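The structures come next, written out as structure tokens.
FYI, it's all coordinate maths here, none of it is from the lab. Here the structure is a predicted model, which means the values were calculated and not measured. Cβ atoms are built from the backbone, for glycine too; each structure is taken alone.
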Structure 1
Amino acid sequence: MPDPIRIQFVCLGNICRSPLAKAAFRDKVESAGLEEHFEIASSGTGSWHIGDTADDRMRATAQRNGLSLEDHRASQFEAEDLEQFDHIFVMDKSNLNDVLHLDENDEHGGKVRLFREFDPEPDDYQVPDPYHGGRKGFENVYDIVDRTADMLLHRLVDEYDLEEHIEERGSVGEEG
């Protein structure tokens, strides 16, 4: 079996958007029976939340939608991650700039993309940071992340020719 496809989701503090994206994408991967084909991580470009749990409001939002962020501990994106991961999906243009800034020799930029490039309703291609807002902002982020993770998995299944590996638990995109 080939090495797993290594995916990293990145936001600012790694306590709201990227942990949710990791959990939502992992849930979709598991629903399709593809967990052995993926290694999924998340991190933040800033260092101030290293070791912290996910934001309480995001944990509650995730739980209301059947996901768990209880085991999450924030980590910081490092330059070495550019080499170690096959795909790096950032939540906004500021994160994109911060990650690409670490690519000193411009070798890995092709694997760094805005997460919402895969959103069927991309708006400005950025996942808004709900940190300073209320419940509605967190629910909006969940909706964005859920539909984008679904489309991202579709794209990666096609790109890596994984359709034949999808188990009977349901195919990609089916409601479970």
Structure 2
Amino acid sequence: MRVYVPLTLPGLAKAHETGELGDGPLVAYAVTPALREWYLSDDIEELEYAALNRAALASLRLLAADPGAPRRRVVVAVDVPDRSASVDPGRGLDPAALGEVRVTGPVPLAKAAAVHLDAADARTDVAAAADALPAADAGDDDARFTVDGAEDHELLWFATQEIPGLLGSQG
């Protein structure tokens, strides 16, 4: 199963250093039954893209919680055994948890298929979105518009071999 793990650049640096995305359980995003129902598509590429975008929003939440992290969303696409990823039945219908899965056990960075990262020119919008996220969650329409501004930026695709170079250009 392909899952999308939200990180920050410091989180990616730690994963690169240790060789693991974490010991688990990790929060990740995948094509779940609830995501399929919400997105109303049978096209697996569209569904995977929706899961990636859910992970990008989770990365933005990580940035909001870590003001010192460079303002670029990071998502690592990794393949894990189906049995190691599960939906929390208590959150399965929660709109905020669409596509959310828990991945058990260690997740080696070597299993990663790709890294998705904001381009440098997205930093300003991502920073504003991270700052606006609490107000957007509280229902502020202007703040929601600001958060949507970050979502307008497509995450770029990078091969895992490019991680050292990405970390060298963290700013």
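Things to note:
- Computed 3.0 for distance in nm of label points 7 Å out along Cα→Cβ at positions 20 and 44 - originating structure among 1, 2: 2
- Source structure (of 1, 2) for helix-only ellipticity at 222 nm (-39500 (n - 2.57) for each DSSP H run of 4 or more, over all residues; to 500), computed value -13000: 2
- Structure from which 23.5 was derived, mean count of other Cβ atoms within 10 Å over residues 52-59, options 1, 2: 2
- For 2.7 (distance in nm of label points 7 Å out along Cα→Cβ at positions 76 and 116, calculated) the corresponding structure among 1, 2: 1
- Structure from which 15.6 was derived, mean count of other Cβ atoms within 10 Å over residues 12-19, options 1, 2: 2
- Origin of the derived value 2.7 (distance in nm of label points 7 Å out along Cα→Cβ at positions 36 and 60; candidates 1, 2): 2
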